[in-house]
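**Q** What follows is a group of structures, each given as structure tokens.
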Structure P
Amino acid sequence: MSDKKLVRVRDVMHSGYCQVDGLTTVADALKLMRQEKAHALIIKKRDNDDEHGLVLVSDIAKKVLAPNKAPERVNVYEIMSKPVLGVHPDMQVRFCARMFNQFGLTIAPVIDSAGEILGLVNYDDLVLRGLAEQL
């Protein structure tokens, strides 16, 4: 049996995100992201029957900057990915990496059993903090 420590998503996740309402403009979201040093936006649920959305900096570049849209006139709900695939905080990092590969993900929210977002996890976290921790 291996004596390697099991590294779980909760051990490597980060908090580099902001939660915003879907009606927030991209301009206001960018201001908040700069202020909070965030790399992603989690779009809040409108109600209990809704799902979270996700906006990455790359989404803003592709859907606002490249087509030359005014960030003051675009709401984040217009460019978000929804629903997002979340991962459980107790998932092993190796299974999370497999899930990323299988579904073409680069980032995912870490969501507990109650549906609360605890953080985000991406490939950097999985490899540089997860795999490196096992070495």
Structure Q
Amino acid sequence: MQELVAGVLRAMGYKTRISPSGSDRGKDIVASPDGLGFEDPRIVVEVKHRAAAMGSQEIRSFLGGRHDNDRGLYVSTGGFTKDARYEAERARIQVTLMDLDDLVRSIIEHYERMDIDTQRLVPLRKLYWPA
């Protein structure tokens, strides 16, 4: 899942670093224009592939380790509770919550600019349909 999200970010023009397996301290991916995290915006990404919705506690934990200039992206295939969305809205740093529908829209929007390895994760074929 991290590879897919990182591929979408690369298609959007960012360079990405994926954290190695194991404890990542709420940082699965770091995306930035330079790939090192020195240039703004530095986007810190947490990816959760679960059926259950993420709650406010998970959002608070994610935000707790961020720097003031960081941007946050929390991807959860299970979605987010109402309290989690409220927590993200009132956060001291800018954070975007991306559920499965948002992820699918991003994949479709940026698919043609994705590298071949990312496209192989979700192989799609363009289909023309009469209007």
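**Q** Could you tell me which structure in P, Q was used to calculate relative contact order in percent (Cα under 8 Å, 6 or more apart) as 31?
**A** P
**Q** Which of P, Q yields 20.2 for mean count of other Cβ atoms within 10 Å over residues 71-78, as computed?
**A** So the calculation was done on Q.
**Q** For structures P, Q, calculate distance in nm of label points 7 Å out along Cα→Cβ at positions 79 and 95 and state which one comes out highest.
**A** Going through P, Q one by one, distance in nm of label points 7 Å out along Cα→Cβ at positions 79 and 95 is largest in P.
**Q** Can you say which of P, Q returns 0.55 when FRET efficiency 1/(1 + (r/R0)^6) of positions 7 and 63 (r between Cβ atoms, R0 = 35 Å, to 0.05) is computed?
**A** The read-out was computed on structure P.
**Q** The value 1.9 for distance in nm of label points 7 Å out along Cα→Cβ at positions 31 and 119 was derived from one model only; which of P, Q is it?
**A** Clearly, the read-out refers to Q.
**Q** A further question follows. Rg and Dmax of the Cα atoms in Å computed as 15.1, 50: which structure among P, Q?
**A** Details: P: 16.0, 58; Q: 15.1, 50.
So the calculation was done on Q.
**Q** Now a separate question. Here helix-only ellipticity at 222 nm (-39500 (n - 2.57) for each DSSP H run of 4 or more, over all residues; to 500) was calculated and came to -9500; which of the structures P, Q was it taken from?
**A** Clearly, the read-out refers to Q.
**Q** Thinking only about Cα Rg over 2.2 N^0.38 Å, for residues 39-102 alone, which of P, Q has the largest value?
**A** P
**Q** Quick check on the output: 3.1 is distance in nm of label points 7 Å out along Cα→Cβ at positions 15 and 47, derived from one of P, Q. Which one produced it?
**A** Computed on structure P.
Any read-out appearing in this document is the output of simple, stated calculations on the displayed coordinates, not a laboratory observation. Because the structure is predicted, anything quoted here is derived from the model rather than measured. Cβ atoms are built from the backbone, for glycine too; each structure is taken alone.
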